[in-house]
1. Using the calculated result 1.05 for Rg/Rh (Cα atoms, Kirkwood Rh), for residues 47-126 alone, pick out the matching structure from I, II, III.
2. Identify which of structures I, II, III gives the largest calculated value of Kirkwood radius over Cα pairs in Å.
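Since every read-out is calculated from the coordinates, none of them should be taken as a lab result. Owing to the predicted nature of the structure, the values given are computational and were not obtained by experimental measurement.
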Structure I
Amino acid sequence: MILIEPTLDYAAQIWAYRREFLDSVESMDGTGALRRCESPEEWVAFCEAGKDPETVSPGRVPATQYIYVREADRKIVGMIQIRHHFNDFLREYGGHIGYSVAPSERRRGYAARMLALALPKCRALGIDRVLITCVRGNEGSRRTILKNGGVYESTVHEPSAGVDLERYWIKVR
């Protein structure tokens, strides 16, 4: 398994990942604008522009996007995004990291391993404490966060989505 920044070498896999989420009618956490993009090329360009404070989309903060690839078959099984700092929304509701695992690839420990690989990348960005949130009742995500050293802080209500979010902090080593 490898965690890499997306490239067009994975265009077919990026689009298959997107299609799987659209078909399952689930949220694509940690994928940036993948749901809204009209092609893998557009999404890869969006991800590249999103890393730079000079080119990031208005209202967004710089973020680095990664795909989690099973090397044996080059299949993208997950995606994770690291936000370099907070805006007001991220400080309260979104946190530093968002992630997802393809519905067909869940319950195999991929999310926990993907998050573990992302934490040193946070350290390299100068982030020593990572905020991660998950919807209350999402036991898979909660367990993923706890396996990586997450410490529960509080639960907040996000009014626009109408959900309660649990807030966890992970100290980056």
Structure II
Amino acid sequence: MNKQILNPGIVIMFLFSLMTLTLSAQRQQNKEDMQQKMAEKREAFMIKSLNLTEDESKKFVPVYKAYTEEIRQNRQAQKMNFSDNMSDKDAETQLNKMLDTKAREVEIQRSYISRFKTILPSNKVALIYKTEREYKERVIKNIKNRKQHNRKVRNQENTEPLPEK
């Protein structure tokens, strides 16, 4: 009978690799879940702030989702890499890339303004961009408040006296 003994190092490496892949997949899923929740909160904020009727909401949300996804993809595709030590040629390339991204974003906005106008009156369409800015400001404020709160908690934990034995 031929018995093979598994090398413990290989088994450990395999298990470590498996754990790493699992954690990576969980992080990716958590990131996607968080992005989904943020999108839903943004849409709810838009509906409330624009004071949309139920009929307007049903028509607006799918178009707004498509709009935000197209804007996101444009920005993602045009990631810029500015650095302190880049050559003039690289800097020029990055600047042109930045301008192309902004020009494409304006094209997307023009296209969707026309689409939004088929669903909403112009005064509500004009408020979409103001409302988006307000939402971003609220998110940033909440993040800053959380960071500040977490710093206070950490500082309190660090300054509390140790229990006596």
Structure III
Amino acid sequence: MTNVAQILNELADREAIKECLYRYCRGIDRRDADILRTAYWPDAIDTHLSFKGNIEEFIAWAMPMMKTMTNHQHHVTNVIINLDGATAKVESYFWSCVVQGTDGRYDRIGGGRYLDRFERRDGEWRIIERYVMSDWFRQFEDGCDYANAVGTPTEAVGKGNSQDLSYTWLGIV
């Protein structure tokens, strides 16, 4: 018979790993380096398409690029977690939707997978190693201006920074 406490611990570990993946998406989409750091251990290595380096190098590489995008969202789906004590290997499918630039704007959607190795330290799960796999993308040269949709109130338009309503909604500020 399986121990109920063991099952509950495993479920809690799986949920903590998923929460970490969601923090990554929130950090990158809100261009919030502090939130992004909470998804990685300080000694983590990220191999992100053409980039490979530690978390601080990743932030220095990614943030200027993300700031050229007027809107973007990352969505994580199909999370497969192989737990092994205080480590886990995880495959997460993702969608990325991007509105790029202010002049000559275009939209880009893409899908791929995050291949992550997680470690649990002092009861907390974070990424220690990441490989980003790009499976497909499509670019649309005639991008839309979603933020100016008819009837959209200003406060309902998402912002890629701490001025986004979600910060006060979630009590982050």
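1. On the way: I: 1.00; II: 1.17; III: 1.05.
Considering all the candidates, the number was obtained from III.
2. Values: I: 16.2; II: 21.2; III: 17.4.
Largest value of Kirkwood radius over Cα pairs in Å: II.
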